[in-house]
Structures are given as structure tokens and as C-alpha cells.
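Scrolling down, you'll hit the structures one after another.
Just so you know, all these numbers are worked out from the coordinates, no wet-lab data involved. All of these numbers come straight from a predicted model, not from anything done at the bench. Cβ atoms are built from the backbone, for glycine too; each structure is taken alone.
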Structure I
Amino acid sequence: MIVFLLILSVLTGVYLGKLFGNKHMFAKNLLILSAGFLITICLNEVFPEVYNGENSNIGLWVIGGVLLQMLLENLTKGFEHGHFHHHQDEKNILPVALMVGMFIHAFLEGIPLANETEILSPYLMGILFHNLPISFVLGAFLIKDSKFSPSSWLIISIFALASPLGLLLGRYFNPDLKIYFLAIVGGIFLHISSVIIFESNKNHNIDWKKITLVVAGVLLAMFGHVFHQH
């Protein structure tokens with residue numbers, strides 16, 4: 001069921017990108033909403049679990065996740081937080097680089113799910129919600145003449161299967177390693193969400209729409225948190 005939800009979230013995002021890919025404001029709003037959701041999951045669910053143990057050096061793994069995401073963005077050119085301009089980036093991003101960057105990102109997210117017993121855990125909801133805007137951007141970028149080419153479907157398929165593969169491979173790891181992978185993913189989540197949320201507005205003016213979307217994302221995540229507690 002978890003594998004199905006992971007794949008479905010990617011395909012749903014890609015389909016939305018196909019339909020609304022030319023509406024950049026739609027993509028931006030979806031990204032901001034998801035950033036509020038993601039940073040709440042990160043601070044309210046992931047980090048408490050990560051820092052609940054006795055490993056005093058676990059913070060280094062979180063920092064490692066932040067640095068890893070910065071390196072991955074050299075391959076993806078910021079797809080994770082909506083930095084794409086279809087015509088310009090078309091020549092700058094090689095499909096292979098895009099595939100590698102997106103695959104590593106999604107693969108690592110799937111590993112902590114290896115021993116997940118809840119179908120809709122907060123962490124899983126964070127990944128599903130996170131997948132929608134990334135897949136939206138991916139679908140909008142890859143669509144040509146209202147359809148996807150075979151190579152585009154290959155990229156979409158690889159991304160859709162990355163987290164499930166991470167989940168399946170993670171089952172062969174020592175369960176004690178989960179906390180380290182979770183720390184890395186926490187760092188990745190923190191970097192992506194903070195870049196989107198704290199990105200400077202034009203002339204550094206207050207963007208009330210952005211604040212509203214972030215708060216809406218936070219409230220959605222908090223609702224899930226309260227529901228999960230009960």
C-alpha cells in the first residue's frame with residue numbers, strides 16, 4: 001500500500017504538471033504550501049525522533065543531509081523548489097543529470113520507510129505531499145506538444161520508483177541505521193523547505209499570500225499530527 005501511494009503521488013503531480021504546467025503561479029503556490037507542510041513535518045515529527053536517541057553526533061548527519069541536497073541541486077538545478085524556466089533550462093539540464101539527482105533524492109527518502117507499519121504516518125504524508133510539487137515541475141518541464149516522449153516517461157518512471165526501491169532495499173539494512181537515514185532526509189527536507197519559505201520577495205516586501213500559504217501548509221501538517229496522536 002505504501003509503495004502504491006508513493007508511485008501515485010508522483011503520477012498525480014506529473015499529471016497536474018501536464019494540465020497546468022504553463023501556469024507558473026499554480027506551481028509556485030503548490031510549492032509554498034508544501035514547504036509549510038514539509039518544514040512542520042520535519043520539525044514536529046522527524047527531528048524529535050532523530051534527537052530522541054543517545055547519539056550526540058546525530059546533528060552531523062542532519063547537516064550532511066543539508067550539504068548533500070546542496071550538491072544534488074547542481075544536478076537538478078533547483079527542481080525541488082521550483083526553479084525552472086522551460087526554454088532556458090532545456091539546454092542546461094541533461095536528462096542523465098536530472099535523473100541521477102532526482103533518483104538519489106527520492107531513493108534516500110524511501111529508506112526510512114523500510115520498517116514503517118502505519119499506512120499514513122506523518123513521515124510518509126510528508127513525502128507524499130512533497131512529491132506533488134516536485135512531480136508537477138518535472139511533468140511541466142518534460143511535456144512537449146501536450147504529450148510525453150518515451151525518454152520523458154523513462155525519467156518519470158525512474159523517479160516514481162526511486163522511493164519504493166529505497167524502501168525495499170532499506171529492509172535489508174540494520175534497523176539501527178534508520179535514524180541516520182532519517183537524519184539525512186531531515187536535513188534535505190529542512191534545506192528545501194527553508195529555501196522556498198525564506199526566499200527573498202521582490203524588493204523584500206511582505207508577501208501576505210506567501211505567508212498565508214505557508215500557514216495553511218503548517219495547519220495541514222498540524223492537523224495530521226493531532227489526528228496521528230489520537
Structure II
Amino acid sequence: MKEKFLGTMYSIKETFYSLQGEGAHTGRPAIFLRFAGCNLWSGREQDRESAICRFCDTDFVGVDGQNGGKFSTATELAEHVNNLWPIDTCFKYVICTGGEPGLQLDEELIEKLKQKGFEVAIETNGTVQLPSNIDWICLSPKGSSEVLLSKVNELKLVFPQDDAPPERFKDIQADVRYLSPKNPFDGSISINQSEATQAAITYCLKNPQWRLCLQTHKILNID
């Protein structure tokens with residue numbers, strides 16, 4: 001078992017039930033299991049300018065979020081996730097996100113979640129190798145970071161990025177490819193979100209292997 005991030009078994013920022021707001025599973029009910037910590041940014045604003053990923057809008061620091069905490073075993077964390085699913089039925093879906101969930105997610109936790117009936121997905125920056133038993137991999141490359149994954153279900157690229165143009169990832173095997181218009185947190189490119197959206201639309205029209213991805217949860221004000 002790989003060494004866990006922050007020196008503990010599992011450090012979870014928050015866990016909540018909502019709808020997936022973007023990508024191939026848009027609109028699907030899911031448990032969001034947000035792991036604390038990331039290897040591309042500390043999460044502190046004073047470090048944003050020098051980070052590899054400078055446009056993140058997510059709080060993944062600490063374990064003080066909704067239903068967050070530290071969990072000493074995979075069994076304990078899987079039970080925690082299961083308790084948030086509203087009814088005992090099929091279609092259970094959990095999205096492991098972050099931060100970078102690949103720093104902590106392991107085969108044991110995935111198996112425990114599957115024993116509870118969950119399909120297990122991950123949203124990852126692709127800089128760490130992942131367990132082989134994940135059901136759905138959504139890769140979102142960030143900046144100049146080296147991507148170690150060569151085959152994924154979903155490639156979702158924040159656009160535009162100076163260090164990560166879509167052409168850089170042409171050799172990655174993906175069932176579906178999305179461009180997600182960049183938010184205004186990163187000042188490295190002089191472009192607002194409206195301009196980024198139009199740029200993504202233009203690129204997709206010229207390169208139809210890519211599709212436009214909008215964050216519907218923000219448009220609809222869904223947590």
C-alpha cells in the first residue's frame with residue numbers, strides 16, 4: 001500500500017451528495033469524496049503565483065469541510081461514504097476528487113467502496129499512477145506537469161493554458177475529450193471567462209474531436 005498523504009491513512013476535506021455538474025456524467029447523482037492536498041499547488045493564496053496549477057477554485061486544504069475528517073481504515077471511510085447515499089439502491093456513484101485524490105486513493109479503498117455497491121470514479125491531474133480497479137478516470141492535465149496516464153475514459157482540459165495546449169495530449173487514448181473554459185483565478189493569460197468560452201467554442205468547431213464542457217453546477221448554483 002502506498003504511503004498516504006499528510007502522514008495519515010485518509011485525509012478528507014469534505015464529502016457530500018449532489019449532481020455531477022460537468023463532463024460525460026453531467027446530471028448524475030453522486031457522492032463527492034474530496035481528498036485533502038495536492039501536488040501542484042499548496043492551496044494557499046500566497047503560493048498561487050508560483051504554483052504549477054494557478055487557476056484552481058477549490059478549497060482542498062485541511063479536513064474541516066462538510067463531513068470531512070481523518071479516517072484510519074478503508075472500511076471506515078467506505079462506510080462514511082455509504083451513509084451519505086440517500087437510499088439503499090443501485091446506481092451508487094462516488095467521485096474521488098481533490099486536490100489530487102491519486103495521492104491517497106488505493107486499491108483497498110476502491111474495493112471497499114465497490115463492496116458497498118458503488119461505481120468508483122476519479123478526477124485526477126494525471127501526475128501519479130492510479131490503482132487499476134477504478135471504473136471511470138477523468139484526466140484534467142494542469143500546466144507544465146508531466147502526465148503519466150496514457151489511457152483514460154475522459155480527458156477534460158481547462159482551456160486555454162499556455163503550457164497545456166490540446167495538441168500536447170493528442171496521443172492520450174480517451175473515450176471523450178472536453179474543453180472547459182478557464183476561470184478567472186489565473187492571471188497568466190489575459191482573458192476573461194466569456195472570452196475563454198468563445199475561444200473553446202471556436203477550437204471545438206475547428207477540431208471536432210473535442211467537445212465543449214460547461215460547469216452546469218455553477219450555472220444552476222448547485223453545490
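Assorted remarks:
- When Rg/Rh (Cα atoms, Kirkwood Rh), for residues 142-197 alone is computed across structures I, II, the figure 0.98 traces back to II.
- Of the structures I, II, the one that -24500 was derived from, the read-out being helix-only ellipticity at 222 nm (-39500 (n - 2.57) for each DSSP H run of 4 or more, over all residues; to 500): I
- Computed 1.5 for distance in nm of label points 7 Å out along Cα→Cβ at positions 38 and 134 - originating structure among I, II: II
- Label whose coordinates, when relative contact order in percent (Cα under 8 Å, 6 or more apart) is calculated, return 44 (choices I, II): I
- When FRET efficiency 1/(1 + (r/R0)^6) of positions 14 and 150 (r between Cβ atoms, R0 = 35 Å, to 0.05) is computed for each of I, II, the one that comes out at 1.00 is I.
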